[in-house]
Structure P
Amino acid sequence: MKINSLIRKIIKLADDPSYLRNYIYGMLKYFPVKSINNKDMKSIPIYCISLKNAKDRRDFMAKQVKKAGFENFQFYDAVDANQIDKNNLISKKIYDDFLSKKYHERSLTNGEIACSLSHGAVYEIIVEKNEKIALILEDDALFVSDYINSIDLSILPNGWDIVFLSSFYLVKPPLGHLVKNLYTTESWNGSCAGYIVSENGARKLAASYLPVIHAADGFVGRCMECDNKHADTFKQKGASTQIKTYLFYPDPIINGSTAGFWATSLPAFINKS
């Protein structure tokens with residue numbers, strides 16, 4: 001098993017040389033965050049989903065926020081997977097095990113359910129507060145200051161719902177270049193580590209994330225607009241709404257749990273071996 005883990009890390013390093021850099025940063029409990037001078041991003045409402053008792057992660061995130069100078073940041077206390085009672089959620093129609101098995105050929109894990117419920121609750125908060133735009137983070141997000149400063153929200157097409165700041169890709173660089181550093185989500189392959197949502201996008205997602213049948217990124221991905229629902233094997237499968245999605249590349253946010261940044265990595269990633 002350790003050999004398999006080592007092989008995966010070597011493959012990851014070959015695919016992304018920054019993996020080694022981030023691993024070293026993680027060992028040093030450091031990430032090179034600089035001040036954000038992008039006015040739109042500096043003042044954007046930010047919700048960071050994090051377990052209430054995740055002190056190390058929260059402390060590290062707070063240091064990043066202070067260095068960046070974000071003005072409107074808050075933690076949202078995530079649903080604790082250890083407190084999940086699937087039978088109770090099924091009886092209350094909060095989680096649908098039948099549909100989960102239909103689309104995934106298995107039940108969702110408690111962690112997947114908890115994560116999806118946490119993101120859904122933030123959508124509801126954004127709608128309740130009538131926030132025109134907000135940034136949603138998971139607590140392992142790492143800020144790439146130069147790329148955050150390069151974000152130009154004015155280039156987003158009319159009617160956009162979500163723009164991803166951190167993505168897994170089918171190919172790099174991604175396909176579907178539009179303008180400057182903005183792309184379609186043609187090559188998007190997951191991750192909800194960091195994304196901007198419009199009020200309308202949050203409203204669509206808040207109205208459709210229950211009952212939970214997908215993990216958070218799977219839910220968002222399946223809700224993506226699709227020109228040909230029959231041809232696509234993922235988009236609009238098990239979705240009750242349609243959202244217009246885009247992404248910024250290179251990633252302004254790094255998913256720390258899958259980038260070799262051990263200081264903030266999820267135990268589920270570290271312990272796969």
Structure Q
Amino acid sequence: MKKYLHILKQEISRISENDLYQPIKQTDIDSIDLVVIRVSLEKYFGVEVPDNKWFNFNTLFEALEYFDKNKKKVKITLRRIEPRDISVKETIEIGMPQMANSAFSESWLLKFLGDRHWKLLSEAFQKKSSEFTNENQERLYATFLRIKYSISQLNNFLENDIINFNSTIKAFGNNTFLSRVSGESGEQKILATLMTTFSTRENKDNKKINKCEPKIKSERIIQLSKTPLFLTDYRLLRKGLADKIPSDFSDFNIVDSSVFSCKYDINPYYC
């Protein structure tokens with residue numbers, strides 16, 4: 001399977017030939033790396049691997065062997081549904097539920113952003129949030145991996161102001177989804193990017209979750225052809241391999257020492 005090593009190295013350059021034969025749990029490859037690897041292999045070979053197969057691979061060699069054996073069994077079928085941008089537009093008037101301490105509530109906004117992401121997923125799959133299940137009919141939940149947002153000063157949003165929101169979503173493989181939510185209220189702006197994968201709760205325990213794919217695939221949603229930078233940055237940051245965090249304003253260098261720090265509570269706003 002050495003001939004397929006280049007596929008993996010395109011996404012994770014540090015992978016070596018030796019890593020192919022080591023148990024995955026004994027390598028530096030984590031669950032997010034595996035998401036990228038899985039999508040890359042499925043796209044390269046044109047084969048979708050079932051969850052019960054994928055999560056039972058002990059080594060990358062076993063995964064490559066599976067794809068190699070099944071690549072000639074693929075039947076090319078025409079899409080019955082042309083993928084398109086999944087979007088939701090809506091207008092919100094700032095009322096008491098959206099206010100906190102004489103300013104726009106950041107807590108409400110974060111809940112709203114998460115709810116919009118779920119709404120986009122429901123639109124993409126044509127299912128209610130409670131109807132998402134895996135092959136074993138277990139309930140699936142959208143697990144938020146990363147949320148990035150920027151917003152005008154909170155106390156510039158006033159009660160009874162109108163915010164026009166526009167939300168869109170795209171997919172990376174069958175289990176990673178990225179939404180973009182923008183809002184405008186006069187000169188005040190809101191911009192957020194959210195990323196989720198699907199998971200099941202282990203024995204109905206909120207503290208233990210397992211990654212899993214939906215029972216059905218959505219052909220309605222546009223697939224990203226390359227690994228999104230939003231996911232790549234998250235992977236590097238999680239592994240301690242990033243030396244800076246990019247933002248809309250500037251890059252924040254990751255260093256051991258700090259110039260300034262403070263405790264930030266989500267609800268009270270800071271001028």
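FYI, it's all coordinate maths here, none of it is from the lab. For clarity, every value in this text was computed on a predicted model and none was experimentally measured. Cβ atoms are built from the backbone, for glycine too; each structure is taken alone.
Here volume of the Cα convex hull per residue in Å³ was derived from just one of the structures P, Q, and that gives 137; the source is P. When distance in nm of label points 7 Å out along Cα→Cβ at positions 103 and 175 is computed across structures P, Q, the figure 2.3 traces back to P. Check the numbers for relative contact order in percent (Cα under 8 Å, 6 or more apart) across P, Q and tell me which is largest. Evaluating relative contact order in percent (Cα under 8 Å, 6 or more apart) on every structure, the highest lands on P. Among candidates P, Q, the computation of helix-only ellipticity at 222 nm (-39500 (n - 2.57) for each DSSP H run of 4 or more, over all residues; to 500) that gave -7500 used structure Q.
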